[in-house]
Structure I
Amino acid sequence: MTTPSLQTGEAVRQAARRGTWDRPTAGLAPGYIQTNVVLLPQAFAFDFLRFCLRNPKPCPVVDITAPGNPHPNPTVAADADLRTDVPRYRVYQEGRFVEEVTDVMHLWGADWVGVLLGCSFTFEEALRRAGIPVRHVECGCNVPMYITNRATRPAGPFRGPLVVSMRPIPGNQVAVAVSLTARYPQAHGAPVHIGDPAGLGIADLSQPDFGDPVPIHPGEVPVFWACGVTTHLALMEARLPVVVTHAPGHMFVTDLPVAEAI
């Protein structure tokens, strides 16, 4: 999925802003931290941040904007705009998914806050350098994501189940994958489950709740990492008048080197 022109966070953001890239960002800008995005009114931001702090595996906080300011810290992403620089956004109203759009200039409010949360796409280049396959990148599709039977710790109106992403890993490389990803706590860190998906309440790996199914080859083990889409379900449960997130797999790509997620 990587293209020669989308090797930096700035390049991906500009392509999203121009509307020339509206696909998942896995494999893009190797070496740069990717993040989940939540845009919401200030009145709900404190409880949402409490939810993130209580659930650091799926919700590692990378940056928070000032109320009314759609621009992240310049050290995170120079000249970036959270209203336009994500390939695709999802809009929720009163707990219902309403639409998927490529910019949210028309929705941004004077008191809104932007929250950036770490993403497991960040550590995928390290897996690939270690010779560990990243199947959804190989297939040019989105990572499969599943709703689990594990509950998050609630905060205010925010609550809901843990969502996980899955990558098939050759059995003899699972220990290496665990060790490598554990070095990236700002990108969900080590897996939360290895092996039988039934242990997470997942009935069928060929039917992800978000993203695309990927083949699992003989000798491979499904490995599951906490996923930032956990926040989407918590936001729906909170039934806010309006809230915006990235579309699953369509991340905001920063200027931060991956080393800063360690």
Structure II
Amino acid sequence: MASHPYWDENEMTNRNESPDILALGDSWFWYPFNNLLNPIFNIWNGNRIIYAIGDNGAELRDYLTKKRYRDNFLASLQTYDRKIKLVLLSGGGNDIAGDDFKQLLKGNCANEQSAAACFVPGQPDDILNDFGVRYRDLIATVLGKINNAIIAIHNYDHAFPSGKKLFGFGNWLKKPMDDCGVPKEYRVEIIRMLIDGLGARLARIEQDDPDHVVFVKTAGTLATESEWANELHPTRIGFERLGGCFKQRLVPIMKRRFRW
């Protein structure tokens, strides 16, 4: 059995293994030092093979439109359809960070009277509703290939706009807010509006198809800035705690459905 999730399909196939779990996602699945797939892998003590598709900069808007993600995702669903029982999806974080985040905010928020007033008209509802549509499309794609699959989705957590970077890279949250003059008292609330708004859309998707979709509410798990390595990524311990959210939701479902 594998000792870790596979981020390289060649490594997996060279070991004559194939996935029980397919993961399509961004840096929360690909972060090089520690990420969410490691504690999820450990839920089943290494007895379930995970194969990951995506990359650190992956954006939800590209999963079914960019060839590099779409073709690999569709091919994997088809190739491993008899074995895959669980599909993990992580997306949306990169779509609302950095320059994308700045586009959601008014150019000058300094005199606004609330966090909500700092968004340009129509936001953040427009982008969050778009996320809902894209998640539904991904889920329909999975079920079109593997009609008994369980699909787990999550909503990140309430990151701190601290300005902490990764090796000097990553103007994800604080810099866009600085550029737009967002008052400091509104900054945490703006992040919460985005993360909790995503969670509300994902919860509705689960409600519409509880037989296949599991919304793992990860937001609210990490309470302190010390649990974050930088503005977008938790520490190893932080990811371990988030993995506990998946364990709580998925273990009884997978045991009941597939005797895992």
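Things worth noting here:
- Structure from which 117 was derived, volume of the Cα convex hull per residue in Å³, for residues 112-215 alone, options I, II: II
- Read-out volume of the Cα convex hull per residue in Å³, computed value 120, structure in I, II: II
- Structure (I, II) behind the derived value -13500 of helix-only ellipticity at 222 nm (-39500 (n - 2.57) for each DSSP H run of 4 or more, over all residues; to 500): II
- Relative contact order in percent (Cα under 8 Å, 6 or more apart) - structure with the largest value, from I, II: I
- Calculating distance in nm of label points 7 Å out along Cα→Cβ at positions 88 and 144 for structures I, II picks out II as the one with the greatest value.
- The greatest value of volume of the Cα convex hull per residue in Å³, for residues 48-175 alone among structures I, II is that of I.
Quick note: the coordinates plus some simple rules give every number you see, no bench work behind them. As the structure is a prediction and not an experimental result, all values here were calculated from the model. Cβ atoms are built from the backbone, for glycine too; each structure is taken alone.
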